[in-house]
Structure I
Amino acid sequence: MSEKSDARQVVVDITIAAPIEAVWEALRDPKLIKTWFGWDAPSLADEIKFIFIDHATPDEARRVVQFGEWEGSSDAIELTQTGGGTRLRLMRSGGAPLDWDGVYEDIREGWVNFFQQLRLALELHEGEGRRTIYLSGAAKPGVGEPSAELGLDGPIAYKAGRPYTASLAPGLNARGLVWYTTHYQTGLVVEQFGNGLIVVSDMGVSPKRPNGGGSVLITTYGLSDSEFATLETQWKGWWDERYGKAEE
């Protein structure tokens, strides 16, 4: 008798080098969720409560978190123990077929980014707090996508797991490891950010972004207040010269 086929779509499929118990706890404890989900903002605690508490049904025995339906689809996080740690899959039921190369879809790309942040937190920074800088908007006329403006030559220029050096604007000679890449995202561990992460997303042209645009999420660890303030000022100044807010 053949196994029943799974009609759901795979949104995220990664392996985290951590015990399944640690990954599960990081998905259920709001204080731990704050170490990897989203970015520093006054609304973060409320957003975590809304998504992970109010509109999620956990099944600890099966290691599954089922989220409520949103615009005709629903997502579920599934954990399984593997030889290398814990396999995390985000599975989607319903909704349009995923187009990984043609259309930037905010919710899907957000999950990809955040679960890589979870992997970073558990593999390199377990128990540590973080501080983040998030920049997003539409490109001004004559300005390229963020990866090009930062000298990254697009997401496919780097291979996950390999060391890199890159002269990132604004004036940062970054070094570290390539954390992950997708069609839209480049994630680099940056030694100068306390082995934190920079995720550069190219969102492409849309009615809200007629010249293209994207985002940068910088996650830092162990920086002093003055170091973080300087970093934030540099990046916000660089960003504001090139990108404006996308029209809603």
Structure II
Amino acid sequence: MVDTQGVALVQFHTIYGLPIGTPETNTLIARPIYCLSNNRETKFADWVAYRVDAQTVSGNSVTKRNWKADPDLAEDETLEPDDYRGASDKLNTDRGHQAPLASFKGTDYWYMTNYLSNITPQKKDLNQGAWKAVEDQVRELALKQPVYVVTGPLYEREMEALPGADEPHRVPSGYWKIVAVQNHGEFPLLVTAYIFDQATGRKSTITEHVVTVDEVERRAGLDFFWTLPDDIESVVESSISPNVWQ
């Protein structure tokens, strides 16, 4: 459990409730720029939630990719930098951020995105292609209004393990991402959701991966926006339009 300050941070980074449905053995971590639910079996976060705005995405901080084990997790709950040794060459993967480094260059806490609880082995074509394209669009939108993002992995087939890892883990077969903004119209929330397979090609467009929140919930085993009134939640989560980009 997080303390009172942690609860406030979770509430800041999430909208209409934090995702529920994770194992009871997960560890909830709340930080100034994101919160996450770490799964000690897979060694990765089941979800990472963060709020970005014009201040967080703009700034002159000199960011670096200095990978570190999460200081708030036990050694058997997360991976260490050496566990990624050889993965780039053998698996064609990047150390993929869930909460993006580039979205927090306007803060003093950007380095926390490099904690390995916020990282997964993500195929280069996905990480540098459609995944980055969504993150870029989120940053553009954040210049106009606060944006809430929650993202996480899927485990729908077995993937090759990290060749240099010395402890059990499970590499994701894909990912989901939900982007939301508050709205003052008929519905209090505008949402766009995506699912990306690890095999997503570099030239794949993000529109090819738009899904409903209901589909993300079904495949990830999580529940989002559960504090919304049931009738509104049903419409928001079952619809692809209206969305955050309109």
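What follows is calculated from the coordinates using simple rules that are stated; it is not laboratory data. Predicted, not measured: the structure shown is a model, and the values here were computed from it. Cβ atoms are built from the backbone, for glycine too; each structure is taken alone.
Looking across I, II, the calculation of mean count of other Cβ atoms within 10 Å over residues 44-51 that yields 14.1 traces back to I. A value of 16.2 for mean count of other Cβ atoms within 10 Å over residues 12-19, calculated from one of I, II, originates in structure I. Which one of I, II has mean projected area of the Cα convex hull in nm², as calculated from the coordinates, equal to 12.7? Attributed to the structure labelled II.
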